[in-house]
Structure I
Amino acid sequence: MLSVLIPVYKWNPLELILRLRELLLKESIDFEIIISDDTPVTTRPEYQDQLVTVSHIRCFHRNSPLSRSANRNFLADRAEYEYLLFIDCDAGIVDDKFIHRYIQQLDKTRVVAGGTKYHEHPPVNQNFYLRWKFGRKREEIPADQRNSDPWKSFSTFNFLIPKEVFMSVRFDESLTEYGHEDTLFGIRLMELEVPVMHIDNPLFHEGLEEAAVYLDKVRDSVYNLLNINGNNEVSEKLKGRVKLVATLAKLKRSGLFPVFRTIFPLLEKRIISNLLGPNPKLYLLDIYKLGLISQIA
């Protein structure tokens, strides 16, 4: 019936795993939970020691990491059942109906995406505020809005896919750096005309990064996007899928690109100062991303 697949990197997913197992047992279905920990370690992670004797759970770990894409493919290759439920390791259960809602949507012809949720109140530590604010404003989107452009809105944080469909798509393992695996996966689903249905079945995103760490990931994501965009086969598709690529194209057409590229280094420190501060502006984060890509595009 259902294989729940959890790729792990530098996170302890024990609470999530045990909670998922509890919800799955209530549904009285055949299931398995498979964990693949990509954190470079020489010995089995401690949380996996606690799961050795727990039924329906299989754990893998390695001392030489795969990429994010390769780790997800690794999990799917080991899944025994016909439906795959991918969940990021830093997720948290919102309510007791999470598994039940997905069971009601099993369909071998389509992908179902549950969405992402953030806690209502901001984190006490302001160092995490930028990531929380971005999540609340840009990632916490109701299903009806996501369904208006289902492939563009696709996220790998929490989704259900028939194994047969997954094997025809798979994650692109040429992406070895951080960022935009879900973008290319969504494009591939669109190309194959695989329906994507979004439902309101979110999980909390618990793994907020400090602002400085998040900006490092933003830089990695921008550079990875630039590498992807350099591939002529996908470049035109990205313009309609990724706002940053579309904005860059408009800037170049307008003739203002050289001006922006010259001005950005003069503003970069002030922008970073705001983003690391107690009241980060998301429009400055957008400018920061565009500025980064302008320096190397």
Structure II
Amino acid sequence: MSNNASAATLALLEAAAAAGYAPSIHNTQPWRWRQIGTVLDLHLARDRVLASADPDARLATLSCGIALHHARVALAAQGWRVTVVRQPDRLDRDHLAQVHIEGRAPGDPRSVLHLRTIPFLRTDLRPVTAEPVTPEQVQLIAAAVTGEGTWLHTLHPDQVLEMAGAAGDPAERREPADWTSGPGRDARHHSESPIGIEPDKAAVFVLLYGRADEPLNWIHAGEALSAGWLTATQHGVSVLPHSAPIELPAGRRAMRAMLTSTGHPYLVLRLGTVDPADAGLAQTPRRPASQTIDRS
């Protein structure tokens, strides 16, 4: 194997390792990578999909999209030019993407910053402060999301209350589809209050949405969420995803009505400012690379 091929192989493995930091639904980390030469394949780990809360693997696929974007960031930061083919095998719905290294490229400073930020992403349960997120911060996050072919819609206060009702009764969901669970998670900051009640008064709620509602769109939505989340973290904005409003078909219909039926909702995000004196949240446990990366 040439030195360049060896370097490319190492870069792919490092990219898959960086992807292991990705936030995921219920901390399931539902991805499986396979590296063969200068190609890295991303598969959905079907055995890690939540059967009742995520029956169509919508949120698991979105989670894998976050991991895919993390891998792309790592490769760009290391100066590699890549081609990404999403859904490369129409006969295998769990084969989500294939990343090909094409050669060297100039280093990308933005990707370097993103790569440094990846380990610090958190599903932030801490209560937001009275200091509002600025319109400029929201615009920066929205621009990062739009750059990945997905969009953000800012919800008005009355829509936030309507969204809380659309989420339904959490007791009816056997597997709560949130982004906060996992061994070692410090739950002291967790608020049991419904969305839009007093603890989140100063928060901005946005709806992540796209033009269609198919697995390919869910992959793109995850990539867009990663880009937006990294940007938010770099600008001091906390992110808390809410899955409940779009878990059930009725909730998705209500969310789509807020978009005047011009898009399909994927996830609700709470954006806020937290107390800098707060110690923060510990990183949820990550699966070891031996469980998520296959080498050939």
Structure III
Amino acid sequence: MRPPPSTCLRHRLTFADVAGVLVTGATGFVGSRLIRQLSGTHKVVALSRGEAEGADATIRGDFTSTADLAQLDSHQIDAVVHLAAETGGTTEEAGLGVNVLGTRRLFRYLLDRGVKQFVAASSIAAVGCLSPEFLPRQVPIPADHPCDARDAYGLSKALVEEVCAYFQRIAPDISMTVLRLGVVAPELTPPVSDEALTGIDLPFCGLATIAVQDVVDLLERAIERPPGFRRFNAVAPWMPTALSVREALTALLGERVDQLDLSAYDASQHTSLYAIEDLLQVFGRPLIDPRQTTPGTATDTR
């Protein structure tokens, strides 16, 4: 069974230290679930264009707008979970204007308000995996893998991470956690069949999944981390297929697989395309194995 919230983290702060949590993207796939989970233990303020069910207060607006942010002045905010963003397929104008400059505006406002706990949802797209030509510089792909993106979304996410690191450098007493999220899978998502595997044209994206409930758990735990800048790959410890990493990449990349050094998988404790040892050490092992259809059958080793 999962430990109670107060014992989930080493060096965990008390819930009293983080009473008010601002959630952007509050009506989205992840944000709506996060609000439901936080609502029993925190006062949740949602910043959203629509009404956020379960939040103690919903501020109708846009995180990129100074006027809309001013509506937050009367609310207690101790932590922020920043989920809102322009998503894959965005233009350079929107990706840089919203994701990068908008995040800077939001975080500057909150830093000036005295907020200490920051959590930002980034993406594995920051490494460049949304391009069919992409090959990582090393595998498993580390959480600090440089940006090789050829798309505006991946570029914007990598630049947002730099904005996050910048704010933590100028304010060393804040906690800044960046989660490079893999493909977030809904509840009861079946594993990838052998037939479906051949249809994956972006293997370093499509084979890096994480269950939505695990994402929600990670976000909840991240709002109470001690000061410092931390960046994690937030993907499951396994690919969503019964094939080994070498087998799956060979099937999908063909001769291009020879350009990769796969020796890390020979001894075979590695079963993910992304390095996640630090994530498991800090947060514990994700509950849900994407090779299984039913989340409840996985083993909790935390």
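Brief remarks follow.
- Parent structure of the calculated result 15.6, given that mean count of other Cβ atoms within 10 Å over residues 26-33 is the read-out and I, II, III the choices: I
- Entry that produces 0.25 once FRET efficiency 1/(1 + (r/R0)^6) of positions 34 and 282 (r between Cβ atoms, R0 = 30 Å, to 0.05) is calculated, selected from I, II, III: I
- When FRET efficiency 1/(1 + (r/R0)^6) of positions 66 and 226 (r between Cβ atoms, R0 = 25 Å, to 0.05) is calculated for each of structures I, II, III, structure II comes out greatest.
- For helix-only ellipticity at 222 nm (-39500 (n - 2.57) for each DSSP H run of 4 or more, over all residues; to 500) computed as -11000, the structure of I, II, III it came from: II
- Structures I, II, III, by distance in nm of label points 7 Å out along Cα→Cβ at positions 50 and 218: label with the highest value: I
Read the figures in this text as sums done on the coordinates, not as results from a lab. A quick note: this is a predicted structure, and the numbers were derived from the prediction, not measured. Cβ atoms are built from the backbone, for glycine too; each structure is taken alone.
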